[in-house]
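Asker: Right after this note come the structures.
We did not get these values from a lab; they are worked out from the coordinates using the rules stated. Quick caveat, the model's predicted, so the values are computed rather than measured.
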Structure P
């Protein structure tokens, strides 16, 4: 699977989030390949004017890189599939005046579960994250040993994230979860 400019080797129970304008596809290298999975794709007009639409930008994982994907447990996977099943039910032929609201509510429920699952992933991958925190601390220490603070000012979250090979959103969320403070 090609996600942005990187190839991503996904596995069953992995969620990757794409925002408008991001590019994904399959790089088959000439081989016949049939990926399996689900995609939840919706037009922005679906959520326009809803309370959910007003805070969709709060779901920061839409800006994560492919290596920051969400890996689900079997139990979490069942919850996700249940949300998808309810959305699919609402899309069946008997669409009525309640359908749009129920579809939007189930998309929001799905994304709220994903927030919970990412919080779990931040905890269960604690050892890997400690290395990132140490790298962040070392990066700042090295930065402040130079004349960069006087010439460039404080390092930005984007700069720090790029030096640690993370997306700014994932890096910021990780620092907030680990320290209780923003990056």
Structure Q
């Protein structure tokens, strides 16, 4: 059995513009004694970037970047790049993240060979509308009620026109390497 120690908070928001509202939802990858931590950095207005820090061992922050390592650049991520997840397969690092345009949240991919420079690829999840989702729920034999939560939340939003609410949110994409 694995024992997990609760060590407390490693990072808090700073006065830096790109993370002045909060830091959360980190991705971590260990390389030797170092742990690379990529986190959602939220700035005023709820716009997200991805920040970076380096840990020596599991708990000591030795480097924290003053600028985000990934920022929104494309239309489908205009309101944020969020919730990173990272894995190394062979000699390539795959960083999946949520691309958010203010309406839709979709899984996207960036790759790196050095953990510093990431090349964005594209959205990697198929577009799946809420209409399709509701159809699947309503035609299924048994459905756990928790699957309706996001659907209900999404359609209760008053500030978004219903015809623009198109895609099912996808905020947790990660790759696993088989052996």
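Asker: From which structure (P, Q) was relative contact order in percent (Cα under 8 Å, 6 or more apart) calculated, if the value obtained is 15?
Answerer: Comparing all candidates, it corresponds to Q.
Asker: Determine which structure produced the value -3000 for helix-only ellipticity at 222 nm (-39500 (n - 2.57) for each DSSP H run of 4 or more, over all residues; to 500), calculated from the coordinates; the candidates are P, Q.
Answerer: Answer for the origin of the read-out: Q.
Asker: Still on this structure, I have one more. Starting from the value 163: which structure in P, Q was volume of the Cα convex hull per residue in Å³ calculated from?
Answerer: P
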